[in-house]
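So, here come the structures, one by one.
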Structure 1
């Protein structure tokens, strides 16, 4: 089945619904990828907690200010005395957890890649089959390069999003759902300080969602016009050389090439306007957590190991949260590509005229005469004009 019909609604919720409809039939693969991602994230979180427990209970011997959760981890590794005499134990545990996390991350990417490639292959087959059955009117009016663009570049844009970002949405949700209770269990006030700017970072991504959709559509259309000029020139290269039209074709190529460059630069500027403030917000959030955590550690309100765990967990959380903005921007590009593809699917297929279903009488006799006949699929480009003949 082709993807759902295009929609004029521009909300992220509508865009996510379109993507959800697109992955129908492969949701089980994304489900497995999400499970693998959950396992990878869980083992990844254990690494800084082990380091934090080792600092508090072994290196600093400050168990009275540490958290019971860290105490259970150190007991699981054999107790403070055993770990103190065998520091290779927490090091080995962190190393093994990193390997297991990497394995689950591999399976997550593998399942997502298999699903995205299968979806895009199916979509290419359906799109190509649909184009073969479209009316001559549509084919004559459409730009060849734009059709090529929709069958290749637009589908590639969708593939990249489906392979990388569909599961990343689940990753960001898992991180916020899993990490927040862990951080609250370690220290509630430090948690509030460490996540204070997260809503601002997410909201920043929503602001750029609508802007990137309109600019990316212009970039896509400009690239389509550029591809059309290249395709037409290569197809008719013998005619161009025969009539010495090299300079004319070069000038003809320069305009769409310049338009594509200008619109693409606008898109790059928009992306830079997002990433620079986003980096500033992330670094500011880390700075807030470091200042507040250091003050609490000096005042005896938390331990050094707990502060170490918070900073490590915060680094794990902020990158996916920051990626929400990138996901929203790429989601906008994906929706533009999907709508451009759906515009082709929305075109009616060419149907056989009812008159051709009846066999002509045999033997045939008589004559057919055309007097000043004109015909066109579009008003701007007549196919034949003022033709007269007798058959």
Structure 2
């Protein structure tokens, strides 16, 4: 790292600094400052604990032909994914600061923070940064030096309210991918929270997933809710939850965001009421209220049924980080060999051993046609 920038720090401003940040931007930026549209972040760059630059990020442009062509999305995909783009709406090196390469260094440091900061503050990541440079005044040198890509010019329109008008001053469009898979993530048909876009193979597998059969299996479960006022059935909610987890969602928010981003025809396939998925609190309440053991058995049996001739391993493991009054949890699990899917599991009490739990473990799932394997401890005639 350049020794001149050893003490360079870029951070979000605090609530107490919002007014000062706005005053500096209004006074010294050539465009002035009133507010930043949409989901915004405001940063300050400090060198030796002194403010040297201000950076503002906001919602992206709804229409930008060269950017949309670069991404390769249609209007439907754009409206679903445009919130995953951020726009560098303001960048100001403060008066009196003249340090070579400082602007490009600040941009590089700031871009590394954007995805995590958006996820933490606004609840979703961003995968592409964009900015518009008035080429009649500037050449965008700091963006080029920070490895941003120049895409071309806008068509020279400005927006006022809901209307566009010709301003005769087209802007240069620069973009910076914030992920190695930016295009895939912005065009993916299914995108769970956390930003792990599905691969082509995963998308194909999901599209052929027997959703109707899964719903039918879940319909046998006991609904823990009072029948009065139910808007979304247990089967619909849990089927969506299972599919969201299969696609990478790892939280209640992730499950809801995945379901919310599904195309209308897919939502209809799940049988959602009025083609609208359950809310995040609904997912949370139902998943917390259901009988976990019953859910385990139901999904396990369904998985075995749909993986005819599969090999199932019976194995015991102590759960890392678990503690029950000083004793660590030990679980006996039935796991599909190739996929690593847990079909069922039983807690091994300290007063017993794995052998006594093998039969109850397998009784809860359908193992017809499956090959069962186990370690030497389980080589018992009675078990066979």
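Output the label of whichever structure in 1, 2 has the greatest value of relative contact order in percent (Cα under 8 Å, 6 or more apart).
Ranking 1, 2 on relative contact order in percent (Cα under 8 Å, 6 or more apart), first place is 1.
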Using Cα Rg over 2.2 N^0.38 Å as the calculated read-out, with 1.29 as its value, let me know the right label among 1, 2.
2
Can you spot which of 1, 2 the value 18.0 was calculated from, given it is mean count of other Cβ atoms within 10 Å over residues 115-122?
1
Could you figure out which one of 1, 2 the value -26000 for helix-only ellipticity at 222 nm (-39500 (n - 2.57) for each DSSP H run of 4 or more, over all residues; to 500) was computed from?
1
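Only the coordinates and a few stated rules stand behind these numbers; no lab work does. What you see is a predicted model; the values in this text were computed from it and never measured. Cβ atoms are built from the backbone, for glycine too; each structure is taken alone.
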